[in-house]
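These are the structures in question, set out in turn.
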Structure I
């Protein structure tokens with residue numbers, strides 16, 4: 001327990017919570033981390049959601065949900081638990097102990113969430129948030145939070161019209177070091193948006209963005225054909 005407290009700089013008032021958080025039901029000790037894991041999962045979801053909400057103001061609800069799922073999943077949380085060496089501190093039943101092997105991913109992920117729950121109960125939300133930032137959210141800091149306009153448009157077009165958007169190069173002019181590209185995105189042969197950029201990829205992204213901005217009117221025109 002001392003190792004854990006020193007590792008993360010957290011001093012528990014009720015150290016029994018650490019023991020419970022790191023005890024799997026298979027140990028048969030009459031305690032398990034399942035309830036703390038339930039609580040910790042909710043705290044983790046809130047901390048990550050708030051972090052992404054503040055860091056990515058351009059993303060909508062669906063995109064934020066997808067991004068959160070990249071971090072709050074069993075595989076990622078298990079890797080975080082391994083980096084924190086929680087596997088060395090877990091109390092497991094003999095049937096789950098395999099010499100030289102780490103515990104199952106789900107067991108590691110649950111222990112990480114249970115520890116978050118224990119920190120929340122013992123030290124409050126501020127300390128739980130600090131722990132999540134230190135162990136998990138450092139990985140988020142270098143990500144560029146940009147909307148994927150082309151993927152978003154493609155999803156809408158497939159769902160609505162059962163086809164794919166088509167991008168057509170209209171113009172590419174200017175000197176080699178400063179070319180400008182003009183691209184039109186079409187659906188069923190009808191123009192949905194025109195974009196310009198310093199590369200074809202940038203122009204396609206801008207065209208998709210324009211199409212999304214006027215999606216409702218474009219959708220009505222297309223369906224009315």
Structure II
């Protein structure tokens with residue numbers, strides 16, 4: 001899996017713990033509704049329970065976990081409002097990144113690698129990997145902003161996206177339908193057709209929102225933008 005460029009980690013212990021749990025959610029290793037034991041998670045991460053509680057507070061603010069008095073902590077179950085909020089945020093961020101962002105040689109190579117890996121996974125029927133590569137592709141689009149703040153927000157959105165798909169039996173065709181669209185979109189970016197790419201990405205995200213609402217059983221009620 002192609003990752004972001006390495007950087008020196010200056011975050012606090014609770015921030016690193018939150019990032020680790022967020023990454024596990026994004027990778028589909030923590031399922032919606034699953035209970036998170038303070039004792040077990042703190043031991044796994046090698047941190048104190050007080051530090052873990054700080055991490056839990058961060059993830060609760062991001063709507064990735066639910067904390068209920070006397071009932072403990074569990075991974076969140078996104079609902080219809082979450083779907084709409086996530087896609088509103090993505091519609092605000094991703095097309096702008098494509099329109100105004102910078103494509104470095106390193107990012108271009110990364111995106112080409114992600115697209116090739118997605119096509120290979122699709123051909124071999126590894127649909128979970130297709131979904132992983134789709135998330136990496138959109139993460140790469142946001143990296144065009146060069147903003148750690150925006151990229152951090154995208155990490156949260158991608159984790160919430162993963163929870164949406166884990167709420168029901170995974171549809172093997174959902175991300176498969178976007179492999180070709182991702183390749184076409186990136187070709188527009190590399191050809192300098194930024195406005196066309198941004199407009200296509202907006203249509204793409206609206207289509208995806210409608211499909212996700214249908215997939216989760218909420219119906220295609222989201223207004224088109």
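Data overview
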item: Read-out FRET efficiency 1/(1 + (r/R0)^6) of positions 158 and 174 (r between Cβ atoms, R0 = 41 Å, to 0.05), computed value 1.00, structure in I, II; result: II
item: Among I, II, which structure scores highest (criterion: relative contact order in percent (Cα under 8 Å, 6 or more apart)); result: II
item: Origin of the derived value -17000 (helix-only ellipticity at 222 nm (-39500 (n - 2.57) for each DSSP H run of 4 or more, over all residues; to 500); candidates I, II); result: I
item: Which of I, II yields -0.80, -1.05 [log10 I(q)/I(0) by the Debye sum over Cα atoms at q = 0.13, 0.15 Å⁻¹, calculated]; result: II
item: Among I, II, which structure scores highest (criterion: FRET efficiency 1/(1 + (r/R0)^6) of positions 54 and 126 (r between Cβ atoms, R0 = 35 Å, to 0.05)); result: I
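Any read-out appearing in this document is the output of simple, stated calculations on the displayed coordinates, not a laboratory observation. In this text, all values refer to a predicted model and were calculated from it rather than measured experimentally. Cβ atoms are built from the backbone, for glycine too; each structure is taken alone.
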